[in-house]
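A.B. asks: What follows are several structures.
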Structure P
Amino acid sequence: MALFVGLGNPGSKYENTRHNIGFRIIDKLVADLGARDLSKASFQGELFKYSHHYFLKPTTFMNLSGKSVLAVKQFYKIEIEDIIVIHDDIDLPFGALRFKLGGGHGGHNGLKSIDEVIGKEYLRVRVGVDKPAHKSQVADYVLHDFSKEEEEHLDRLISHTAEACMKLTTETLTEVKSRYSLKSIEGLLG
């Protein structure tokens, strides 16, 4: 059993923003697998199930993502090591993909919220969205849509990441890292 959590903000205003890459990957998994909707108000998110796996998009807004994760974790008695959080990462170039167990939140408010309520020992799928020239622009940058050029490559990146996520349920972290990690979007274009 695994709980996949895609981070993002609810509403069409945020749909195509860098901060919502986690939502887009969950949408791809749910569509590809034909997962069924189990959403309830108490989960504070959209929840889907396929086989023994759950797919969650918290609708609490990014800074409160932990509330939704905790509600689903407790309801289905999911262990922290079975939680996989998919999120944007400004410390990685656009299209980079990394997998990591535990660690800090790196200033990501969604991760910070989850860390506070369930701890840090969950698996992270870090999707690179690049960073702005100045640190003061970070909040604005992640809440903006991907550029036209980036958008052209996103479908491939989302498909690759979704496939990697499912492999995390059947293969070791080391195996997935060696097969699916990307340094940048170039890794998918070659």
Structure Q
Amino acid sequence: MHGIVHAEFREYVVQTLGSEGWARSVDRAGLAGRTYSPNASYPDEELLALVLAVSHISGEPLDAVLTSFGRAIVPALLTTYAAFVDQRWDAADVLEHVERVVHRTIRLQDPEATPPYLTAERRAADEVLIRYTSPRRLCAFGKGLVHGLASHYGRSATIHDEACMHRGDDACLLRVVLEPRVN
């Protein structure tokens, strides 16, 4: 997984559990002393071990940790990939184009990076159907990203699970409906 996710997870944990919470998390995950650079790639298993450790330490369900982290990482991702996001876009546009513009660019810049493959179909001005497939099965993280992205653009999102890999489907289908702008 791309290092920005690992590095930002550390920031998220420090923000929510403090530096001691991060130290406890890496110890519990068996990764004591490990550091993460945003520009490198790391094994998926390390992030999962850290998320599981944070879930255990915080008492929050795994999906809640992933969703909360997904919301929290959005500003860093939008800053890092700002050159690839058209300034005229809104939340629905970003969702519609994230695979073609951002994920494709990540793969070109770093052949070791493995962002998930998404397809997005714009159903209406404020509705996007996202098909997510990844062996990581981190759809809760994706939902957090959607909510964080909507919030960044002054919106809220309702996500309807049309299908889910955790229920035995071959992909997750998330129908995202963006609510009117919050003034």
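A.B. asks: Among P, Q, considering only distance in nm of label points 7 Å out along Cα→Cβ at positions 14 and 86, which has the greatest calculated value?
C.D. replies: Q
A.B. asks: Given structures P, Q, which gives the highest value for distance in nm of label points 7 Å out along Cα→Cβ at positions 126 and 142?
C.D. replies: Q
A.B. asks: Among the shown structures P, Q, from which was the value -15500 of helix-only ellipticity at 222 nm (-39500 (n - 2.57) for each DSSP H run of 4 or more, over all residues; to 500) calculated?
C.D. replies: Q
A.B. asks: With log10 I(q)/I(0) by the Debye sum over Cα atoms at q = 0.11, 0.13, 0.15, 0.17 Å⁻¹ coming out at -0.47, -0.67, -0.90, -1.15, pick the structure among P, Q it was computed from.
C.D. replies: Considering all the candidates, the number was obtained from Q.
A.B. asks: Any idea which of P, Q comes out highest on relative contact order in percent (Cα under 8 Å, 6 or more apart)?
C.D. replies: P
All of the numbers you see were taken from the coordinates with simple rules; none came from a lab. Note that the coordinates shown come from a computational prediction; the quantities given were computed from them, not determined experimentally. Cβ atoms are built from the backbone, for glycine too; each structure is taken alone.
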